[in-house]
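Please treat every number below as a calculation from the coordinates, not as lab data. Just so you know, these numbers come straight off a predicted model, no measurement behind them. Cβ atoms are built from the backbone, for glycine too; each structure is taken alone.
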Structure P
Amino acid sequence: MNHYTIVAMPGDGIGKVVLPESVKVLEKAGLKAEFIHGDIGWDFWCKEGNPLPERTVKLLEKYKLGLFGAITSKPKKEADAELDPQLKGKGYTYFSPIVSMRQMFNLDLCVRPCRSFKGNPLNFVKKNPDGSVFEPEINVVIFRQGTEGSYAGVEWTNPPEKVLDAFKTHPKFKPFSNVKGEDLAISTRIVTRDMTRRVIKEAFEYAKKFGYKSVTVSEKPNVLRETSGMFEEEAKSIAKDYPEIALWSVNIDAIMMWLTKNPEDYGVFVCENLFGDILSDGFAGLVGGLGFACSGNIGKEYAVFEPTHGSAPKYEKLDPPIVNPIAMILSAAMLCDHIGEKAIGDKIRNAIAEVVAEGKVRTYDMMRISGGAKSIQMGASSTFEMIEAILKKI
């Protein structure tokens, strides 16, 4: 086994709780690695005007592998209000550090598995015609283009004249041509052919490697004819090289209905940034919610793995902590897969599956009770109890 160096970035809120616990799981499962702390998050925005400090960027440049907890992001006005007074008026602008990492290190593949664990009381169920209930097995993986699309960050309020002049050349802009600049906000959706081909190709390769029978493009080509149209066009071209894998196309709005009717029919999805974000949260809701939602941001040289939940700062200082650490641990297992230690990743996932199936240890979300200091009194297991149960299975 190789020895690895991993930049561990707890971030904000519950990230500070669940990331160190996931490191314990990795070490128990046999991963030989050194974990180096990386500063990231809201505190560094407030104190330094940068939620992704240059020192952390340097660590990622050197070691190329990161494990990330959670981030707090707030709207522009709130972010500006919380900036250190000495930094105000000096041109600092808050931008999500995870989005910055994706763009800075070209983490163009955002991979989000959504797998149901047998025995999870939060799993999606359906009714048979006779009224009996059954639980379909869901095993979906969403490939989301991570650096372009609606999250590329190219947008303006009160656009410069050159920008307005460019937009005015498009006939569809005519209804907005007389709107005052201060009353106009413009956001672009940028899709490039090379990056589109790469994410689609990787989706098909994944489907081939792990035996999925279909790849579904989930876009909106009937309205977004150019950007979604490029996804559709490239998917059809690439699919010719994979005759054993069916290419399906379902509009993003339609799939949000179909995923609650027959989620077990789908395998691998591919779409741009915003649509992939929506779709992955939709499927996460069918397999237990964000407490079970893991993800990897993967480029050709660099990779950062993270749960998709937020920082939930209201739960950070509860003693004992109550949050579900499984999404963080599954993200750590994805990291193992990425570096070629799939046996360790499988060991972790199998341990989680056993704990969930037994049903003896359940965090508050799994019990369908409200979170807070009283959830432990109501019978919920703490974060540490869930971690201990998984460690024992390993």
Structure Q
Amino acid sequence: MTSIEKDITRTKPVSGNLDQEMILPGARLGIFGGGQLGRMFAHAAQRLGYSVVVFTPDQGSPASQVANETILADYEDPKAVRKFAESVDVVSLEFENIPLDAVARAAEVTPVRPGFHVLEVAQHRIREKTTLQNFGFAVTPFVAVESVDQLQSASEQLGFPMVLKTALWGYDGKGQRKVNSMKEAIAAFELLGPSAVIAEKMIDFQAEVSILVARSPRGEIAVYPMFYNEHSNHILDVSMCPVPEQFAAIAVEAESIARGVIESIDCVGLLCIEFFISKSNQLMINELAPRPHNSGHLTMEACRTGQFEQQVRAVCNLPLGDTRLIQPAAMANLLGDVWAVGHPKYESAFAAPNTFLHLYGKDDARMGRKMGHLTCLAESSAEAALQSRSIREAMRGFGSRLFD
């Protein structure tokens, strides 16, 4: 078996038909969402000869700046959604919090990948963890909470500290609170409610990692090497690949889990699985993201097929690309704080060897807002991470402050 055959396997096709049509270059691809993930999807699709139509309610969005066409409308506008779906050959997503009604309406006209059933799971933290648990995958211990009495029961089962999270619409640490007592838990529940919240056990983990997996309608599955992630203020700060040597065996297990999850939930497209590694080396799934992921940005330079090209290949039912790592790499997020005292010193990135700067076309730099990222290639992922942090620090701007 060749190394490529190890990376790409064939399972049963989604519809039971191996000969589903490919959507070939020259077609029009739709993307729900106008953020930076949509922007990078558009770049990858256009390089392969496709046209891209973006559907977004946001004027001047990062994806709209580079798309062939933008439909500027609310996701709840049924006529606009139908017009969008009729204008493209397939629809994909750049983030998972698209209203389900919009996805269902679009799917009446054209394929949406990933589809309604995947988003229904991924958008709702309680449903997500329950589904994964029912399929036999290890998740962080949790309890669904709809009342103070259930909150008391959850605290008895999980103990303090624990984390309360909204069931819907959470990302980058938003919609969640760490609580250390019943008094704090009640206050957090009143803040995050009144709808159901999820209480999760606070995991004493030794690492946070993630893995990307792609699946096409024809039944191919391709898994990327695992990424080692470091966060700051609940936002991803740096991702590295390959992972530190002590996690090499766990990475093999994570790849097996990724294949199982994407097939179990019948996801077509790209799926990122975020894990905790406990002190006893147990992998526990924290969250799913059925789309390209911040931690996977380094694949654009470090792997033979970047995550955005892989998304195009998967939703168009093309043969999936080779996911092997070409060279150790690290990705560092560029948040608005890099702009805090003026425009960044871009020359610090341009002058550095094996360094790639990606900017997202956002004018309004705010603390915590993702404005771009750096990817560095080096002899080891640790060296690449050190280089990316050093360049980011050197980029910090000069001149008048842009915000307080």
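In this comparison of P, Q, the computed figure 6.7 for distance in nm of label points 7 Å out along Cα→Cβ at positions 132 and 164 is attributed to P.
Comparing FRET efficiency 1/(1 + (r/R0)^6) of positions 124 and 156 (r between Cβ atoms, R0 = 25 Å, to 0.05) across P, Q, which structure shows the greatest value? With respect to FRET efficiency 1/(1 + (r/R0)^6) of positions 124 and 156 (r between Cβ atoms, R0 = 25 Å, to 0.05), the highest-scoring structure among P, Q is Q. helix-only ellipticity at 222 nm (-39500 (n - 2.57) for each DSSP H run of 4 or more, over all residues; to 500) was computed and gave -11000; which structure, P, Q, did it come from? Traced to structure P. Comparison across structures P, Q (criterion: FRET efficiency 1/(1 + (r/R0)^6) of positions 116 and 188 (r between Cβ atoms, R0 = 35 Å, to 0.05)) gives the highest value for Q. When volume of the Cα convex hull per residue in Å³, for residues 36-259 alone is computed across structures P, Q, the figure 160 traces back to Q.
Ranked by relative contact order in percent (Cα under 8 Å, 6 or more apart), structures P, Q are topped by P, which has the highest value. Each of the structures P, Q was assessed by mean count of other Cβ atoms within 10 Å over residues 92-99; the largest value belongs to Q.
When volume of the Cα convex hull per residue in Å³ is worked out for each of P, Q, structure P gives the greatest result.
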